[in-house]
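Engineer: Listed next: structures, encoded as structure tokens.
Values quoted throughout were computed directly from the atomic coordinates according to the rules given, and no laboratory measurement underlies them. All values reported here derive from a predicted model rather than from experimental measurement. Cβ atoms are built from the backbone, for glycine too; each structure is taken alone.
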Structure P
Amino acid sequence: MQDMIGFALAGGSGMRAWPMSLEGPGHVRSKAVMRFLGQPVVEWLIKNFKSQGLSDYLMVVLGKENRYQIKRIAGYGEPFGVTIRYSPVRYDALNSGSADAVMQNLANPMWEGSVVVFPTDMILEVDLARMLEFHLQSEAAVTVGYQNLRADQIAGTYGLMVMDRRGMVVRFLEKPSWEGMQEGLGRKDLAGATALPTSTGFYLMDAAQVREIGQLPEVRQMRQERFDIGGDLLPWLVKRGYSVYGFPIEAAGDLGSFPAYLATMRRALSGGFNSLNRLMGEPFDRDRLIWIDQETLATKDSMGRSLLARIRRGEVRIKGKVRIGRFVTLGSGVNLEESNLDDECQVESDVGITGCSLGEGTMVGQGATLSEVVTGLMVQIDSSPEEPTRLEGMVALGDEVIVEKGVQVRGPLCAHPKVVIPQGCDVPLKAEMTTSAEAAERLRLRESLRAGRQTTY
């Protein structure tokens, strides 16, 4: 492990992850610093890999925002007890894709041996020592970490690998359609297929081989255009007879879109990522998989009763698979299940929260019901017993969004930072809401239609 270097891929626009990857109108947040279960994604990854002996990293970044947002959190590795370097600034304007970015940095002869290449918008569970042993024994140019998924999960979303009995990859299908999978695999009975290997974007590369490949005239020409690892480099290697192998990893959770984010959160809170669960610390309730910060447990209500006492009395009901951060306040009659509440969230009485992730400082008013909702920082969801708010079905609210009392939304809905969703909206608005003016216009049109119907009567 001491001879290995970790290349963390931290480029990309983050559009798939909107609104979690937006700090405000026109300001993109690096996916690497999006918070997941209370910590930036890149922090979970580095802590996990460090625990397995990987202590040297290169952040392969693209653009000023990616670079300096990560640097504010990770520095040069001091917070984590590792060494972190950053790809040279001069490469930013020249990067034509993930494969080109890796090859640019591998041109530096200081990188030798095996290179761990990993995305910074996923949670990964992988045994590095076993994968490295397999990689070295097979003498592979690239070993691809894969997980098995159902055919319906793969179609149009993930790359599919076709391997021989030794694990050597003989063909790649990049995000194939259902018909493309049937044709590529020569199978028509995919409906029940549950173990099809898909790339996780996690790779071990032989630095010397990949450096040499990067200088071949044909590859140099390809690098002038779009040149990614999954869609370009790996298919090219397989077609040219280079050794590319697949290795099964324990788990991979995508965070690149908010539906995937919530699915990965549920999986993590259910114990699906052993290393992450260890890093989360000792559970409050191991059997029901509940993590509650000690400062939150000691927080007292207006009558001087701690949250711990109120949980024991049944005044706050936490069914299980829940993480609650620091200094969170919960009113009486709150019901929580399969959810994450980051630091300083404030939840008033008689609120139901199921399958949600609430960002730091989110406030939820009395009587609200939230299901499959993800929020950014300091979101305000107003509600009252007379005008309860209900949000359900894949609703994503960016930083500082305000939802007024009585709003009824069934998603999917993506509201960008600082949007105000006005009182009276009780229908699905649109797939994406970028400004408060859009929400107000929707409400105006709705009220006009109502007035027209009443006039006709």
Structure Q
Amino acid sequence: MTLLIPLSLTAIARLQTDLHISRNLLSSIQALWIARAGAAIGKDWLERNLPSTALPITIGPQSFADGRYTVTIDRLDTGNYRVSAIGEGSNASRHVVEEIIHIPSLPSVGAVISDGDGLHPNFDDDSGGTGRRIPDFSIDGRNHAPNGALSSTCPAVSPFAITQGGAQADLFTALNRLKREIVQRANSFCQADGGNAAGTCTPGLFWIRGEGGTPRFTSGACDAPNPTCFLNLDLSAPELRATAFPPEMHGPTAPDNRGPFGPGAAPFVQSLTPTQRTHLRDVFLDMVRRLPTLPTEKVVYVRSDISSGTHTYGTPDEPQVTWIEEGRGPLDIDGRAVVQGAGVLMISRSVRLKDATFNWQGLVVVMNNGDLQVDDPDACGQISGAVVIRDNATPDRKFDLDLVERNGRCRPFAVSYSCEAVNRALSLLMRTVAWTELFNE
């Protein structure tokens, strides 16, 4: 008995030591997974809140399982973020993990960005008659929240941004011709008292013509320093959308209080710097490389015409990548169909929007032989986010919206810039650049 008692006590001590080691190991593992759970919550926060909250921010301490986590999120440089998470388990165990996250970010320069030789626009709605009517489509460079209201989260951008000088010249040529022909119609159709001289004098045309004995603008040869020159017509003015006389008192409410272009940041066309051009192309490469690695439920393919019903491709809470693949001939959206979605829409063939509604939140990328054009006056809807056109260097017009007409049935087609919607869409392409376990104790 004298010999067995010390042996038994030694065995009990060893057992207690082993148990203590096991408990410490379990606590350490728990702390590690609590920290990793915190990092996942931090990444989810990044997906849903950029760029609406200033960084750095701290989330927690927040109870989780048998411990708690604390997460710190900071911005490193363009597109890169650091997510640091502290996991605390039982028995004072503690782990810290750090992830470097990359989320592509679009240069904030234009609601419609053309990377190539340009859109080749003419802003011709085939309205006929004298001059040209005020276009009913809109490209608005003010920042919009995902719910459609104006937002101060990001500064306004220009309606258009380009990478080549020739594309800028094309846009200004088409814009100035449009101004001239709208002034010509206003001066021909409207009298100083708002009456009709020949045809229909709308409140918008009357505002352009003015109440004076002579028209406010001239459509003849002129220079911009001359205040009566048609070049000084402001196509972002809300009076162009007035619903009754006098136009100044019957303008639309926000965010519809704008003309065809703007009011966004000046100038009408923004040229990308060499750094911005490189940034834009890096974003595209990010998409191409990341898409094959996305879960299948995050990517959907569209291959055939849409002729009726409602079709949803992603939601603001669960965005998707929707890819309209290349195919024979154009893809038509018609028959009063409603197409709606959120995320990244990639268009690799010509898409014709006819008598249908198209609503998209996020980023629309027109690439290769793709195009998105309004092919019917009854087309309506909105892109809330941004559009990127990667031109295939052919002289055809891209992203042609001219035929849109206000019909009273639905909202005329519009592009409304939204940095929140763009960032939420690009968060689909989030990837971990580096992962480190800093220490544990």
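Engineer: Compute relative contact order in percent (Cα under 8 Å, 6 or more apart) for each of P, Q and report the one that scores greatest. If you can, show how the numbers build up before the last one.
Structural biologist: Details: P: 12; Q: 19.
Sorting by relative contact order in percent (Cα under 8 Å, 6 or more apart) in descending order puts Q first.
Engineer: P(r) over Cα pairs in 20 Å bins from 0, in percent computed as 22, 45, 21, 8, 3, 1, 0: which structure among P, Q?
Structural biologist: For P(r) over Cα pairs in 20 Å bins from 0, in percent, the value 22, 45, 21, 8, 3, 1, 0 is produced by structure Q.
Engineer: Which one of P, Q has mean count of other Cβ atoms within 10 Å over residues 280-287, as calculated from the coordinates, equal to 12.8?
Structural biologist: Details: P: 12.8; Q: 15.8.
Answer by label: P.
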